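Several structures are given next for inspection.
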Structure I
Amino acid sequence: MRLYTIESENKLYVAVEGKDGRLVTLDSLGINVADMNEIIRRFDELRVLIAERLENDNPKEIGCEYSIKAPIPIPVQDIICLGVNYRAHIEETVDVLDFTKKTDAVYFSKRVNTANDPDGIIPAYDFVDSLDYEVELGVILKKDALNVPVEESADYILGYTIINDVSARNLQFKHQQWYRGKSLDGYTPMGPCIVTTDEIEDANDLDIRCYVNNEKR
């Protein structure tokens with residue numbers, strides 16, 4: 001299942017990709033939810049209903065123009081990130097920060113009042129002179145998790161999305177911490193959708209790509 005947040009006529013809707021690849025709003029399936037956060041909270045309850053309505057109700061595609069927004073426009077909490085989690089990134093930053101011998105995971109948070117759209121414009125701030133970007137796999141949890149055994153962790157995952165971890169490097173170096181430099185408005189593009197776990201056999205086999213101004217980086 002692929003879940004989207006779309007905007008049409010100045011209103012946001014949660015939509016799902018139909019069998020033919022076209023988007024269908026949940027409203028048109030008779031499923032009324034406030035936003036994607038409600039879908040996440042109630043996913044185990046709603047997933048079967050959504051699938052049944054898509055299969056049996058001959059859903060109508062969206063009949064007016066729409067734009068794709070971040071799947072979770074307003075996250076309920078900060079985004080928790082795992083830093084320097086790709087070998088290539090560790091190697092390219094070794095002259096600035098050497099993590100090659102670090103054995104413990106590096107965690108940080110991004111403050112996100114509103115997530116940027118997947119094709120959104122990243123703001124240019126006059127106090128930022130070294131903007132950077134890192135494409136990341138976003139893991140969407142459907143329930144609170146604490147001290148979860150590894151063998152049970154998959155039960156907590158709703159699905160995956162793409163997040164661009166945009167950073168103001170000069171702010172990071174100035175403050176000697178990551179929070180502000182990664183939390184400026186517009187610095188968390190997300191999407192275009194959430195892909196649920198039933199469509200992904202092994203998240204470790206996924207390829208993710210980043211485009212800047214429609215150019216693959």
Structure II
Amino acid sequence: MIKAILFDIDGVLIDSRLANEKFYRGLIRHAGYPDPPETLFADSFHRSAWDNIARMTGETDEAKIRRVWEMLGQVTYPFNLVKVPQGAQNVVKLLTKNGYLLGLVTNRVRLGVKHFFRIFGHQHDFDAIVTFEDVRRPKPDPEPVLLALTQLGIKPQEAVYIGDSASDMEAARTAGVYFIAFNNPGLSCKLNVNNFTKLPGMIKNLL
């Protein structure tokens with residue numbers, strides 16, 4: 001029986017592609033580096049801030065990456081460019097009303113999750129939140145998913161993770177939870193949905 005539903009943030013609960021690109025361009029320039037090439041932004045919203053900083057600055061030295069990391073709060077996040085998929089907020093509310101425990105499992109840092117709630121709201125509906133800073137090994141490692149399960153007091157077979165990337169799918173698989181791909185038919189998994197209104201029924205069918 002499914003008792004808990006875990007969500008990725010970027011690409012699922014919000015469409016942050018344009019916002020993240022503008023934010024990282026501003027951050028990298030603020031840190032004194034040249035503008036990153038366009039090719040680095042294609043999958044940037046699936047990566048952690050640390051990974052993006054390393055790739056976009058070309059740095060491998062941890063101290064230099066950390067210097068830029070510590071500037072994350074100095075650059076204004078373009079909230080106006082973030083879009084919330086139709087039905088997402090209503091479905092979150094419905095799932096809570098139906099008695100499910102909800103969690104967030106994301107490679108965002110805590111500041112990024114704070115930004116998310118400023119846009120999405122419903123912070124009180126989420127019973128567990130796991131960020132990049134809460135684990136030693138981020139997705140695709142199963143550690144973030146397993147930590148969320150521990151916070152919720154739920155067994156792997158009682159949970160489903162909804163994500164949009166290969167790293168989400170791998171984290172779910174190795175953690176032993178069900179996985180539903182959101183808006184990414186390219187992922188080779190059994191369950192794929194492109195509309196939030198279909199999620200409650202799909203989850204119910206996992207019982």
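Read-outs throughout are calculated quantities, based only on the coordinates presented, and are distinct from any laboratory measurement. All figures in this text were calculated on a predicted structure; none of them were measured in a lab. Cβ atoms are built from the backbone, for glycine too; each structure is taken alone.
Taking mean count of other Cβ atoms within 10 Å over residues 3-10 as the criterion, which structure among I, II has the greatest value?
Largest calculated value belongs to II.
Among I, II, considering only Kirkwood radius over Cα pairs in Å, which has the greatest calculated value?
I
The value 21 for relative contact order in percent (Cα under 8 Å, 6 or more apart) was derived from one model only; which of I, II is it?
This value belongs to structure I.
Name the one structure among I, II that distance in nm of label points 7 Å out along Cα→Cβ at positions 51 and 75 of 1.8 was derived from.
II
Out of I, II, which one gives 0.05 for FRET efficiency 1/(1 + (r/R0)^6) of positions 19 and 147 (r between Cβ atoms, R0 = 25 Å, to 0.05) as computed from the coordinates?
Checking each candidate, the match is I.
Quick check on the output: 2.4 is distance in nm of label points 7 Å out along Cα→Cβ at positions 155 and 171, derived from one of I, II. Which one produced it?
II
If helix-only ellipticity at 222 nm (-39500 (n - 2.57) for each DSSP H run of 4 or more, over all residues; to 500) computes to -4500, which of I, II did it come from?
The correct label is I.
P(r) over Cα pairs in 10 Å bins from 0, in percent, for residues 107-186 alone was computed and gave 15, 42, 27, 14, 2; which structure, I, II, did it come from?
Value 15, 42, 27, 14, 2 for P(r) over Cα pairs in 10 Å bins from 0, in percent, for residues 107-186 alone corresponds to I out of I, II.
Who wins on distance in nm of label points 7 Å out along Cα→Cβ at positions 163 and 195 among I, II, i.e. which is largest?
II
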